[in-house]
Every structure is written in C-alpha cells, then in structure tokens.
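Taken together, the values in this text are just the output of simple stated rules run on the coordinates, not laboratory data. Quick caveat, the model's predicted, so the values are computed rather than measured. Cβ atoms are built from the backbone, for glycine too; each structure is taken alone.
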Structure P
Amino acid sequence: MKSSFIYVDAGMGHYVPAKALYDRFIEKGYEATLDNFFLDILDSKKWNSIVKESWKKQLKHPKLERIENTILDNSYNFYLIRFLAKHKKLAQSNFKRWIEKEKPDFLFCTNYLVAPIVTTMLNMNNINIPLFVLGTDIFDNQKIGVSNLIDVQYMPSELGVKNYIRHGFDPSIVKVSPFPLKKGMEFYYNYTKEEARLELALNLNKPTITLNLGGEGIGNTKFIKALAKMDIDWQVIILGGMSEKTKLDVEKFRLRYPSFSLITPGFVDNIGLYIKACDAQVGKTGGNSFLESLYLKRPFFITEILYISKAYIEFMKEYKVGWANNNTKKQIDILKQYFKNKDQQDEMSNVLNNLPINFRINDFVDLIISDYKRFNTTEKLLEKRKIIKQNIKKNHHLKNR
C-alpha cells in the first residue's frame, strides 16, 4: 500500500498534519510520499505563489481577510475552480503524469482547496483511487471545499462534522477523526509548568504568555506594547518565525522598554516545552497552535478573529477552553482576571483534561487504513460513489458536486 499526503503551501496548519501522518506511515513500514500540491504535483510555481501570497496578505490584514473570505466562500467559486481544473490542460497532464509515476493507492489532502481540483482531475482522467481529506480548521471549513466526490472527509471534532453536514456533505462521508500533531509533541505532555520554566531558565513566578506568530511570523506588537504601557509585569515569549517588519517592531520595543521581560526564541523544535511553561497562549486562529495548546493543557486566546473563527468561538463557549476578542485592552483585562482567580484556573484545568478531541496519531493511521480497505478495489469505490449519488437525488439539501 502506498499513500500520498498532499498539502498546500498556505501555512504550517496544512503542512504539519500531512507531515505527521507521512512520518508515522513511514515508521510503520508503509510506502508514502509527501507532496506540495501545486509545486510537486501540478508543477506550477505560479499557482503556488498566488495561493501563498494571498494567504500571507490575509494574515497581515485580518479585517480584509474576513471581508474577502465572506465574499469568496460560495458555490460560484467552487465551480470556477473546478472549471479551471477541467480546462487547464497542462495541469491535467502534470497531474496524470504524477499519478503514473508515483502510483499511489490513495490520496490524503489537508486543505479544502483541493476538493474541486483533485476530484475534477480524478474524474477527467478516469482515475479510480480514494481521496481522503482532513479538515485542518477543526470545527468548520470553507464551504468552497464541500464536495460529495470526496470519499472520506475527516473532521477532528463533532462540531466540525455537524457544520460540514450543514454545508451539504452526505453524512456517510464525514467522520470524526483524531488530529495529527507535530511529531515529538507527546514528549512534553507530562512536563509541569515549573519543570518547563526551569529547563528554559524562565522566571518561575511571573504570569507567562506565549504569543504564537506561526511559521511565517506575521503579527504585530500591539499586545506587548499595551502590557508595557500599563506597566504589567508579565513575561511574554514570542514563538514562530518573524517577518522583517515584526523583527523591526520587536527591536524598537526592546529599545523603548528595556526592562520588559520579552523572550524571542523564534521558530523552535521544542515549542511544546514553551507551551508547557506558559499560563496561556495567545495568537491568531490556527488549527495547529490551537490544538497544540489544548493538548498540552493550556488555554488559548484568539486575538485576531478571522473568517473561520466563528466555529472556534462556538467551541470555546461550549467548553470554556479560552477566549476570543479583538480589543487589546479587553484581552489584557480578561487575562488579568484569570491569573487572579484560582477557581477559574482550576475549572479551566478540569475542562482541558476532559476534552472530546483525540490526539492519538496511531488511531488515525488505523482509521485511514481501515477506510482504504473499504475502497481498495475499483468495484468497491464505484459502488460507494453510486450510493452517494443516489443519496443526493433523494436529499436535495446535499451538495450535488
């Protein structure tokens, strides 16, 4: 059995789960590939750049991101993408050539954008292999990615499954799955806060925040500036890479507030140790950073509310694992109250220890293999797709695409 794990170059949130599963399949003795969809499969530097730069622009301008995705996330753009996939002959040819070269037994994708493209190319080239997709935004995903031509759509939460069915997925396609965290994260699971701070030579007593900028390091210093102006004696750890602008902002901040306890390790391999050392993690909405925080039992504060944040906020309200607010002063006030309130901290700890999310990657490997065996012949796959078409005819709320 050979698997191909496919990601899109639009943030670590798509790459890390694909890499984690790829690594575990290799460790278990299976043959596998890890591929950038636009670069490695379609051989298109142009489209890879368009997708990456569009995503980076949205991160830099979260208000614009909310407006842009609200407008673009619709059926029209699903069909537009599928039309382009159908009529871009070079892309079709490159996709078929890649399939013939690698001969995967199934495809596993970690980005919603592949649905209208890959399903179209598989059908156009009469390629009958299963397509599995993981919803890496955990609780919802963009409606543009809803396609009942996907063979299994995995979601790491019941809320995500509910939202996907609401968007028009056939319920037989969508299922709850574990979420594959970055390799090595489990090493830090049993660290105490004190052990982590000692190992990192951090102050043992100060309230500690990790500010996660992600792989691209796109963010701002509003939060730490507000803390310094209010003369709040916390220590803040900035994790992730830093863009040139962010680096410059941090340098200016250090010059202006030299006594402020700011630690900037950047993009590190032992991010789990830093998360264990903190009292809370703050940052933009992102599946990886959010779930890493919950896995290591630390609350998360969404400080940049993006288009997809609505479902995160819904989950937070139900399970009380963190907060979401765009206003910097309110963010600090909420955290100050939390650090003072032992009962609230104990309640948070109890909730984090009983979340309905599975992080056991071996369970996911077993689930994927089990699903592959359901569709490992052309006859089984075509029979399953025939049943889905029949369901769509009977149930008009299902997306016929």
Structure Q
Amino acid sequence: MENLRPWNQRWHALDTMIDQTEKALPSGFSQEERVRALLRGLRAFGASQVQYFLANRSPVAREFPEAAVLGQTLTQIAADLELIERLAHQRAWGPLAGQQALAQADCWLTQILRSADPWLPERDQLFTTLASLPGLRHLPYLGVVVMSLPYTCLGGDEDGLVRDWLEALPALGRHLFRRGWAGAEPLAEAVRRRAGDLAAWSEPWLEPVFAEVFAGLTAGPAAALAAQDAALALAPAQFNLAATPAGLPPCLAPKIHLRLLERLALDDWAESLGQRWHTRLRQRGAPATVRLAGPITEIRLTHPRDELDALTDAAYDELQAQAAGPRTGWHSRYSQLNAYAPHTLDTLYTDFAAGLEPAPPAFPPPPRTAGNWPARFIAADRQARLALAPAGLADDVHDWLAVLRADGWLAWPV
C-alpha cells in the first residue's frame, strides 16, 4: 500500500500558508469580514478533503491513483488560495480606481446572478477580481462565485468599463448552464432535449450558445453590441476559430444575439445591429469559413445558421419556461424606443450604465465557512443520478467520485 504520509505533510504546509495569509491582512479594508471568511472556509474545506482521501482509499485506483488524487486536490486548493489572495490584495492594497471598479462590479454582477436564482440549487454570493482576461471560478464549498474582469476596465472610460462587464456575462451563463436545474432535471439536459437532433459538430455549442442567450436576456441590445465588439477586437486567426471542441467561433456570437432580439419582438434593434455587424465585416474582410477543433475542422460561414437558430431557440424557450427568463428591467425600456441608427449604437453602453441600479447599502453576510462537505457532495450526486440514470457503478464508487469532484470543484485531467 502506498505511503501517503508525504501528502499529509504537504497539506500541513499549505494549511499554514492559508492561515498566515489571513493573519497578514490589514484591518478595515472593504469587505474584510467576507474576505477573511473565504480564507477560513478554504482552510476548513482543504482539511476535510485531504483527510477524507487519507481515510478512504481509492476504490478505482487504476483510473484514480491515490497519490494523484491527493496531488490534484492540493493543486486545486493552492489555486483557490492564489485567487483569494489576489482578491484580498486588490481590496486591501489595490489602487483606489481598482477598489471602486470592483465595488461597482460586485453590485451589478450580483444583481445579474440573482436573476439566475430560479434555476440554481443555492443562492451563491459573488466577488469580482481584476485579471488579464475575463473568467469565472465557482467555489461550491463556500457558495461563492468569483468573476475575473480585465484590468483594462480601469481605463477611466465608463463605456469601456460597461463593455468589459458585458463581455463577462457569458461566463455567468456558462455557470448557470452547468449548475442549473429545470424542475426535476439538470438545465443542460432540458436545453439539449429541446434542441432536438443536432449535427455532431454543433452539439458541443449548447453551452456557449446558452451563455450568449443568458447574456442577451440580461442586457438586451447592449449585450449584442458587446458580442460584436468582442469578436471584432480579435486577431484574424482567432475571429473564426473554435479554440476547443466545446468552443464557439467568436464571429458566430453576434448571430445568436440577433436571433434572440427577433424572438423578443425587437426586430428593429436586430435590424440595426445586423447592419452594423455586416458593415464591420465588410470593412474587416469576413472569412468564408469557420474553423473547428473537432473531427470536422472547417465549415462554410453560412452553414451553421440553422443549427445556431435551433440552439438559440432551445435556450430561449427553456429559460422562458421557467420564471419568464432572467431579464433585469431593460426590455420595457428598449421595446418603447425606436432602434438607434447603426452608426450611433455605441451609445448603448452609456445608456445601459445609466440604467444600472445603485449599489446596495450593505453587503450580504460572509459566505459559509463550515459544513459536512463529503455528505453534501454525496447527497447532491445521488440526486443527479436519479435524474440522469448513469451507467452502473457500485454506490460506494459513485460516492467516492462525488467527493473527488466536489460538486464541480475539481476537474480530473483527461
């Protein structure tokens, strides 16, 4: 039997670092209590995971060797520490402009996250942090979502700030797709069922298309404009490339928003935004094909239209079937306005910023810092298995794997 003592020693070294990181924080910075709760929660959760795998040997050691399990667990704990350290440093010692931008983003993106509550099993809290690229990290053991916004949002231009926020919205849509439930079945399965038969090359687009639909329902024409600008800002080699098998070529995202606006009976906005998009494509030099990362590596740019429409409609119809979709008040405003001319659509960013609600007077309480995590992960997995009826494994194997995955916290390398 393999000696696992060195892994316990490595955990104690990491545990000491988490403790010292909290002790090194100053007093009085923004959201201090909540940030300290993140570090305490990480420390308690890390101890729980490591002790579980030291006490419960791998029942499938060929696929999941014990040393690799502990190694991957410690690596992910360290990655969470790195993320929380950055989040804490930017609030405690970061420049004033950065602290103000994070406070604004915390407020607005929390409102967006709340609009997804009808589908989410728990009411997660949200923090933002500044990074090189937009992204999202879910910490299920704390009930926390950490969204990364690009440093460029500090440029002093309010339009640029809002554009960066809008470009981050699909990350929240992906989070909802992966974790949401539609009644008794996972939201992803409900959308897949609505989409019907799809080509093999387009089925992996379910998640990114759903993410764009969520962004569009959240921010309307402003989200459509942000999708265009995000695609146009890419290098030609990236513009029409799906970088991963589950990725969507960026040049297709604007088409999803145009279809969505039509479904929302905002045809004049769809027409104006469509004219802007096609004008920019002519100026740029539109590619004739999109490039994929799957077995089919290239298709003509016009070919995905029916597939995109089917995927967009499936995501929209499923979201509308539950709580009338995650709208945040913009629809009534734009449905009463004549669409802006294509050359004036950039003012949508300013308009959207003006419609944002003011910051709440107080932040929510700190995230949870303790819990019987293995039991929670096992219970959630058993509920999902009832809905999905997966291929048979022994219950103890399913339970062990549920603790390893930790509700999506750890993705095993493939």
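Where does the value 3.1 come from, among P, Q, when distance in nm of label points 7 Å out along Cα→Cβ at positions 34 and 338 is the thing being computed?
Details: P: 3.1; Q: 4.3.
Comparing all candidates, it corresponds to P.
helix-only ellipticity at 222 nm (-39500 (n - 2.57) for each DSSP H run of 4 or more, over all residues; to 500) was computed and gave -15500; which structure, P, Q, did it come from?
Comparing all candidates, it corresponds to P.
A value of 0.85 was computed for FRET efficiency 1/(1 + (r/R0)^6) of positions 138 and 378 (r between Cβ atoms, R0 = 25 Å, to 0.05); which of P, Q is the source structure?
Q
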